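No lab work stands behind these numbers, since they all come straight from the coordinates. The model shown is predicted, which means the values in this text are computed figures rather than measured ones. Cβ atoms are built from the backbone, for glycine too; each structure is taken alone.
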Structure P
Amino acid sequence: MLPIAVAVTGASGSIYAVRLIDVLLDAGRELHVVISPAAAQVFRDELDPHLDVDAFRIEDYLPSSQIGKHEVLERYRFKDRNRSTAAAGERGQLHVHHHQNFHTGIASGSFLTGGMVICPCSMGTLAAIAGGQSANLIHRAADVHLKERRKLIVVPRETPLGPIQLENMSRLAAAGAVILPAMPGFYQQPTSMADLVDFVVGRICDQLGVPHALFERWGDSESAAPTN
C-alpha cells in the first residue's frame, strides 16, 4: 500500500484531523503529515487551551497512543473504536514534516503516494493551491498531486461561502481535486459528536479506498429509508 499525505491547516475542525489520522493509522497506512502554524493555533482554541503552539505535536492527540493525556480525549471520546476499520491489523507509521521542509518526499512527484488529504482546509490554503502557489510544503504537495493526476481530497470547513471561495473550489475540482466539505449526514441517526465526525472521516476514507465501518451506509438498513 502506498503512503498517504495528510495536511492540517487553520480552519475550524481540528477533531476531524485527529480522527482521520488515527483511523488511517489503525488501517495500517503509512502517513506523511504536515501541519501549518495556524492549524496548531486552532488546536489550542478548539481542543486544548493549555497547548504550547511552538511545542505542538500531533502525536500527543492520537487517542490510541495517548489516552487520557489531554482534555480533548475526554471531550471527543470514541466509545466504540472498533468502528475504525473493517479489519484490525498492524498500526501504520506516522511521519510528521515541518511545513517549510521542501526536502521531504511528498514535495516531489517522484515520491509515490496513494493520495493526499487536506483536512480541514482553510480558505487561505484553498486559494494558494488554486493559484498554483508553493509557499509551503502543503501547497507544494497539493500541486504535486494535481500535476501527477493523483487523488487530492480537499475538506473545506467554512460557512457561508462567497464567490471567491466557490470559484477557487471550482478551479480545484476542474483540475482534478475532490472537494469534500465537512458536512456530516444525518440519515445514519447520529447520537453523538463522534458519530458526526466519523461520517466525514468515513467519506474521506471512501475516496482513498480505505475500508472502514465508521457509519451505516444508505440502504444498509430499512430504518435509514425516508418515510412519506
Structure Q
Amino acid sequence: MPDARLDLVFFDVDDTLYSTTAFAERARRDAIGAMIDAGLRVSLEQGQIELGEVVTEFASNYAEHFDRLIDRLGPEAYAGHNRAVLVAAGVVAYHRTKEQGLHILPDALEALEALHGAGVRLGVISAGLQVKQAEKLIRLGVLRFFDPTSIFFSDQVGVSKPNPKLYTLACKRAGVKPARALYIGDRPDHDVAPAAKAGLRTVYYSGAGGKYAGCARSGADHDLADLRALPALLRDVYHL
C-alpha cells in the first residue's frame, strides 16, 4: 500500500447496514397474507413464489409488483373482489412491516457508534432510487453518523453500480482522493470490484446473510463477517 491512511469510510446500505434479504422476505410474506385476507385466492406459499418471480423479472424498484402478481394469477384468483383493494392491502401490509421491522444490524450499529465517536468521517454510496434509499437511512436511525456532504445515491449521481465512475464521482464530490477512501459492501461484483477499480480500498461484508454472503473469494482488501472488527482494522492498518 503506497498510502495506508484514510480520510473517509463509505458504507453500502442494503445487506450492509441492515439485512435487506431477511426484511424483503418478511415484508412480502406479510403482503401476500394481507391480500389473501382481503380475498385473493392463492396459497401463502404459492403467492410468495409468484411475487418473488415478479420482483426478479421486473426489478426491485418497479412500482407495480402486486398488480403484476394479480395478472399472473388470473381473473379466477380475484373474481368477486375489486383488484385495487387487493393491491392496496398488499401495499399497506408491506409498508407496515417496513415501519415496524426495518432495523440496523447490531454489529453495524456498534461499528458506526465507535467510528463516529472516534471522529472518523463516514459516508454512504448506495445504488437505488434516491428517496427510497434516503428513507432507509432515516428509518434505520443512522443519519447522525454520516457526514451529510458524503452521502451519495446512484439515482442522484447519474451513474449506478457496477460502474466505477460512481465511486470516482463520490470521492471527487466528497473532496477526497480514492486512494484515501475505503468502501464497505456485500457484493463482490457491484461493490468490491468497481470500488477497487476506482482506486478505493475495499471491505467485503458477509454478516447480513444476504444473497452474496457465501462468496469464498471476494477480491476485497479485507473480508469481514462482523463489522465490530472494523474499528480495530482501521486503527491497525489505516492508522485511524
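Remarks
- FRET efficiency 1/(1 + (r/R0)^6) of positions 30 and 150 (r between Cβ atoms, R0 = 41 Å, to 0.05) derived as 1.00 - corresponding label from P, Q: P
- Which entry (P, Q) yields the derived value 0.99 for Rg/Rh (Cα atoms, Kirkwood Rh), for residues 6-45 alone: P
- Of the structures P, Q, the one that -14000 was derived from, the read-out being helix-only ellipticity at 222 nm (-39500 (n - 2.57) for each DSSP H run of 4 or more, over all residues; to 500): Q
- Origin of the derived value 1.9 (distance in nm of label points 7 Å out along Cα→Cβ at positions 134 and 158; candidates P, Q): Q
- Here mean count of other Cβ atoms within 10 Å over residues 38-45 was derived from just one of the structures P, Q, and that gives 15.6; the source is Q.
- Origin of the value 19.9, 69, where Rg and Dmax of the Cα atoms in Å was derived from one of P, Q: Q
- At a computed 1.7 (distance in nm of label points 7 Å out along Cα→Cβ at positions 94 and 190), which of P, Q: Q
- Here distance in nm of label points 7 Å out along Cα→Cβ at positions 22 and 214 is compared for structures P, Q. The highest value is that of Q.
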